[in-house]
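Below, each structure is written out as structure tokens.
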Structure I
Amino acid sequence: MTDALDMAARNHPLAEGCIFHSDRGTQYTSTEYAVKIEQLGMRASLGRTGICFDNALAESFNSMLKVERVYRTVYPTRKKAYRDVANYVELFYNRKRIHSALGYKTPQEIRTEYLNQASAA
């Protein structure tokens, strides 16, 4: 259940005290998630009950992922679906897909700019 958090920590250095924001789904309020977030040195943030805007960015991403990738692909196994979605996010979405909300830059470009500014400070 915490595989995505492990993958994020493995693929990207997480800043101490970085925030993991989620909705109030049972998996995110479970003891397992709380322990994993603490182990990774993160802070948990939960959206307010009944306020859909708190998680609008994540919902927008999930919608885009389904439309651009998942609904266009037939997966013979869950393992192949998992690998394909992970590759899509890491290799295409983060590195090649530009976003109007990011000034028509990729998430990787924004991350690199942030890291460069942080190291210069």
Structure II
Amino acid sequence: MCADPTARPAAAAGLGECGVGEDGHLIRALLAHPAPRVRACAVAGLRALEAVRVDDVPPLLDDPSPAVVRQAAVALLPWADGVPEELLRGLLAEDRPRHQRIAAIRLLRAAGVHT
């Protein structure tokens, strides 16, 4: 089902709940899917598998979808101090969507950086 997630966007989240860590590569490919729901479910699936790679998720903080950004922020919270501070500060700009600014604030606070 992860091979054609357009029909079942939550397949990645489902695989995350019942799969094993080695299944992460099947889900990781969906982080760049054009459908926001698939991207959000892919992040949720990686979190469930405990297969989040800090290098893969930060670009999703710039996603236009609030659901994707929310999932990415939650996935990065344990490694907030590893997310580049300049990336997070860039997301705080006034012209950024509210969901991106909130995610940046959450991650900066988790990293111990007071804004």
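If you work out distance in nm of label points 7 Å out along Cα→Cβ at positions 60 and 100 for I, II, which one comes out largest?
Values: I: 0.9; II: 1.7.
Max of distance in nm of label points 7 Å out along Cα→Cβ at positions 60 and 100: II.
Can you spot which of I, II the value 2.2 was calculated from, given it is distance in nm of label points 7 Å out along Cα→Cβ at positions 28 and 44? Don't jump to the answer; show the numbers that get you there.
On the way: I: 1.1; II: 2.2.
Checking each candidate, the match is II.
One of I, II was used to compute mean count of other Cβ atoms within 10 Å over residues 52-59, and the answer was 15.8. Which one was it?
Values: I: 12.9; II: 15.8.
Going label by label, the one that fits is II.
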*To which of I, II does the computed value 0.9 (distance in nm of label points 7 Å out along Cα→Cβ at positions 36 and 68) belong?*
II
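So relative contact order in percent (Cα under 8 Å, 6 or more apart), computed for just one structure, reads 20; which one of I, II is that? All intermediate terms of the calculation are to be shown ahead of the outcome.
Working: I: 15; II: 20.
Source structure: II.
A short reminder: the numbers here are calculations on the coordinates, not readings from a lab. The structure displayed is predicted, hence computed values, not measured ones. Cβ atoms are built from the backbone, for glycine too; each structure is taken alone.
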